[in-house]
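Asker: Structures are listed in the sections that come next.
Nothing in this text is a laboratory measurement; each read-out follows from the coordinates by a stated rule. Keep in mind that what you see is a predicted model, and the values were worked out from it rather than measured. Cβ atoms are built from the backbone, for glycine too; each structure is taken alone.
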Structure I
Amino acid sequence: MTYVEITMVQVQEVLRRWLRGDAGVRVVAQGAGVDRKTAQRYIDAARELGLTRSGGDEQLTDAFIGRVREAVRPSRAGAHGESWELLTTHEDQIKKWLEDDLTVAKVGDLLARRDVQVPERTLQRFCAEKFTRPTNNTVRVADPEPGREVQTDFGRMGMLFDPHTNRRRVVHALIVVAVWSRYMFVWLTFGQRTEDVIEGLDAAWRAFHGVFPVLIPDNLSPVVTKADALEPHFNDTFLEYSQSRGFLIDAARVRHPKDKPRVERQVPYVRRRFFAGEEFVDLSDAQRRVEQWCRDGAGLRIHGTTRTRPLEAFEANERGLLLPAPLLPYDVPIFSSPTVHRDHHVAVARAIYSVPGELVGATLSARADATTVKLYAKGQLIKVHPRVPAGQRSTDPADLPSERRVYAMRDVSQLLATAHRHGAVIGRYAEAVLDSPLPWTKMRQVYRLLGLVKKWGEATVELACEKALAAEAIDVNLIARMIERATEANTLDTPPSPNVIQGRFWRDPSEFSTREVGR
């Protein structure tokens with residue numbers, strides 16, 4: 001027997017019209033929008049349950065109508081029909097076919113060959129209920145207090161011509177949504193670097209006229225360097241940015257879109273309602289128009305959940321609760337871990353900076369912003385340099401070893417001062433050596449001269465330099481030969497030493513003396 005499912009309101013209307021008694025069953029059925037036979041079945045069931053025309057409409061309670069519906073169409077065990085029960089007898093075979101990666105439609109064909117004829121929709125529901133792993137239930141997370149939290153996410157919008165590269169490029173949107181009011185800001189960018197995220201957030205703070213205390217980002221690599229449900233590791237640059245702006249980071253878990261549901265559905269909304277079908281001159285034109293759309297379009301629509309206009313709700317309840325908006329753009333720093341080379345320098349942002357102390361081979365921590373470069377060793381600040389352009393160097397002479405400092409810095413004046421300290425003539429001779437269009441190329445000769453002073457003494461070298469200057473012989477090797485020859489001549493003119501070298505078998509004469517026995 002075939003039953004027609006009608007609503008409780010229709011059942012009540014059939015019985016209400018029948019209680020009035022002023023029309024036949026056909027008219028009652030037409031007034032309730034049901035078939036005449038269906039109306040008759042419900043009237044008969046209600047009469048059997050005690051409905052009388054003398055009792056009035058008060059008899060038509062929800063409980064009574066429920067009993068009438070149960071009498072007309074009783075509930076089936078398991079809420080399934082004969083086709084479902086037939087499939088149950090073949091459950092093991094259906095499971096095996098599905099495990100062999102057969103489709104539900106193919107399973108239906110195989111069942112039909114065995115004379116098992118069931119509706120396709122029944123077979124689909126049967127397979128879904130019996131062999132599909134149920135999804136976890138969820139609960140709706142309560143919204144935070146007004147002015148407390150924003151959620152962010154990156155989404156791909158489409159292609160846009162970039163005049164700087166003269167080609168079409170993928171445009172991404174950084175979407176920032178105020179959780180309580182649902183007011184939204186969109187920042188369009190060609191990249192997804194840390195600098196792009198920071199630039200977009202600074203633009204969002206200006207649009208919101210303040211900073212939200214809590215930011216819930218997606219697991220973007222420019223923000224989160226190591227995703228973890230309990231202790232995520234954040235990018236140092238972005239973490240310092242959060243400290244500068246005064247907000248806390250509560251990163252969403254990987255593959256958990258429900259951690260940021262307020263922004264998750266905004267990505268396709270922005271793509272379809274704003275970007276799709278539009279033509280933009282360039283990225284600046286698109287950004288100008290999306291900011292206007294956020295205010296006048298998405299901001300003034302009636303939100304499907306809150307049933308308020310997001311912009312009006314934000315202005316009335318959130319704007320006054322935010323932290324102060326930044327006045328200046330953020331100076332994005334660069335963090336790196338350079339190694340100290342043998343020349344006592346490190347490379348930071350493709351520039352060279354000197355390092356004090358004996359740290360050759362050590363790995364430092366470096367922070368470079370627009371004006372300064374700071375070097376840290378084991379968490380301690382050891383050097384601060386002014387930032388120089390890529391390809392240049394900043395060297396503090398005090399950072400270099402004292403014995404190499406003068407030569408490394410080509411400090412000719414300091415080298416001359418050292419020579420003059422050993423003697424006036426030695427100083428004049430060093431000046432004569434360095435009297436050249438390229439004086440630093442003669443510095444090694446002066447170092448050779450100072451080496452002679454260390455070996456032979458100031459007086460000897462001073463005398464040799466005086467004779468060489470008189471002869472206008474400016475050659476440090478000549479000074480060395482003069483000193484060596486003078487030393488050899490002095491050795492020949494000196495009489496031999498009276499000291500006699502004792503032989504191997506020399507003995508003291510007393511060892512050979514004799515004495516009479518008994519004395």
Structure II
Amino acid sequence: MGHDGKYDAQEVTRLTLTEEPVGLGTLRRIWKSPVEIELSAQLEARLHRSVEVIDEIVSKGETVYGVNTGFGLLAQTRISDRELSVLQRNLVLSHSVGVGAPLDHRVVRLAMVLKVIGLSRGFSGVRPSVPMAILSLLRHRIYPIVPSKGSVGASGDLAPLAHLSALLLGVGGAEQETAEGLEKLDAAEALRRAGLDPMELGPKEGLALLNGTQISTALALAGLFAAEHVFAAALAAGAMSVDAAHGSDAPFDARIHAVRGQRGQMETAAVYRRLLAGSAIRASHVDCTKVQDPYSLRCQPQVMGACLDHLRFAAGILEVEANAVTDNPLVFTEQGEVLSGGNFHAEPVAMACDVLAIAIAEIGALSERRIALLLDTHLSGLPPFLVRNSGVNSGFMIAQVTAAALASENKSLAHPASVDSLPTSANQEDHVSMATFAARRLTDMAENSGGVVAVELLAAAQGIDLRILESSGELQTSTELEACVRTIRERVPFYEQDRYFAPDVEAIQELIASGWFRRVLATGEEGEASLLTV
């Protein structure tokens with residue numbers, strides 16, 4: 001299924017939520033395809049106990065933030081019992097002030113699931129009917145239209161989650177995923193198709209829906225999943241560039257990396273060894289006089305290994321956050337207490353996203369340097385700009401310029417977002433995380449680096465083909481890299497002379513985004529089968 005919202009019934013992810021955390025593999029499938037979810041009996045029981053505590057507080061006339069008070073700086077304002085439902089409805093409507101293009105429906109779907117996970121833990125004081133309504137929307141492939149901008153990442157993703165929740169009240173719009181694509185619906189029609197009536201919220205339910213880091217976390221996970229695909233493709237591209245440029249595989253020797261001991265470095269070096277093993281192109285120049293390759297070839301395990309370590313670090317943080325309870329206040333049923341805290345503050349997500357942004361930028365930056373190397377005949381020994389009869393033909397000249405533009409853009413986007421903060425709510429909420437932007441930029445960054453790596457894959461495939469041609473077919477690359485070249489050539493022909501080039505790059509970007517390289521690299525025999533998993 002692609003961005004257009006078309007899906008195959010066989011792709012539907014089905015699961016029952018229990019007390020056990022939901023793993024990254026399941027979250028990845030939810031991002032990719034529709035989902036049908038049930039709550040276990042244990043979670044339903046937790047929800048009932050949680051709302052009983054809230055009901056008791058209301059009946060006793062106790063004052064609890066968000067249950068019978070205003071919000072933010074208005075927390076000291078007591079709300080009468082007859083206005084509690086209006087309070088929660090007004091909260092959702094007043095906070096629905098997002099701007100910008102709508103979020104991708106896959107991100108919204110994932111955020112809806114994360115919200116259900118958080119609510120169903122039984123610390124939010126909501127009736128079972130609240131998460132059940134979200135599950136009904138998910139079952140009918142109906143997703144609220146959520147503007148992409150307007151959250152500072154504390155107190156939770158207020159504006160985007162308000163838009164997500166407004167649909168339950170019969171307000172706003174939605175998209176329904178069908179076999180033909182995405183269909184836009186108004187709120188009334190969306191609820192009708194899901195078999196729902198507009199909801200009247202109970203005490204605290206609006207606040208529980210709006211508080212939380214689910215939008216930031218869903219955006220971050222989408223960025224992580226896209227980055228995994230780009231990372232894998234960049235490993236393959238880097239190995240192809242080594243062979244195309246008559247580089248050495250000696251820098252990937254396991255002994256070099258063992259004495260440093262960095263896990264990601266050792267594992268990526270093993271991948272390069274596997275990908276290059278058996279290359280006749282490599283064997284043909286094993287005794288050449290060249291002493292050392294440029295860093296972009298030689299230091300790939302050190303750079304890509306560091307990126308892998310930090311992808312894993314961020315993935316671990318995001319997996320925890322996906323299963324977290326991040327609204328406020330929280331209901332502790334065993335003690336019958338409601339405690340105010342700050343789990344909505346998305347600093348862990350923001351910092352993880354900043355780490356991801358650096359890794360994504362570095363993947364693209366290193367790839368762009370290898371493209372430049374391949375195009376420079378003095379460094380690569382290949383025809384200038386990777387095309388025969390250059391001069392008449394410009395070859396890959398401007399493709400490298402595009403790669404440079406994308407890599408440069410990522411350097412600006414990689415500036416840490418978590419170090420910024422602007423006070424909100426009359427200085428009651430005086431430090432915020434900016435996690436939503438930190439996460440939202442990741443998809444753009446992964447697309448940028450994906451564009452760079454696509455150009456490198458084309459350039460490296462061209463270089464390998466040129467090596468084969470100059471040897472009259474006697475020299476071949478490794479079996480693993482030949483499979484990569486063949487897959488590229490199924491989509492893009494050899495660059496014989498200048499042609500309209502943009503569709504070629506787009507075709508390889510789509511190949512990267514499909515996860516093909518990630519699937520290929522996950523089948524190794526040297527311990528790297530878990531290379532891209534936590």
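Asker: Taking relative contact order in percent (Cα under 8 Å, 6 or more apart) as the criterion, which structure among I, II has the greatest value? Walk me through the numbers on the way to the answer.
Answerer: Working: I: 8; II: 17.
Once relative contact order in percent (Cα under 8 Å, 6 or more apart) is tallied for I, II, the winner is II.
Asker: Looking at structures I, II, which one was FRET efficiency 1/(1 + (r/R0)^6) of positions 201 and 345 (r between Cβ atoms, R0 = 35 Å, to 0.05) calculated from, given that it came out as 0.50?
Answerer: Values: I: 0.50; II: 0.90.
Only structure I yields this read-out.
Asker: From which structure (I, II) was percent of Cα pairs over 36 Å apart calculated, if the value obtained is 69?
Answerer: Values: I: 69; II: 39.
Only structure I yields this read-out.
Asker: Taking -17000 as the value of helix-only ellipticity at 222 nm (-39500 (n - 2.57) for each DSSP H run of 4 or more, over all residues; to 500) derived from one of the structures shown (I, II), identify that structure.
Answerer: Comparing all candidates, it corresponds to II.
Asker: Can you tell which of I, II yields 1.00 when FRET efficiency 1/(1 + (r/R0)^6) of positions 241 and 337 (r between Cβ atoms, R0 = 41 Å, to 0.05) is derived from it?
Answerer: Numbers: I: 1.00; II: 0.10.
Only one of I, II returns 1.00 for FRET efficiency 1/(1 + (r/R0)^6) of positions 241 and 337 (r between Cβ atoms, R0 = 41 Å, to 0.05), namely I.
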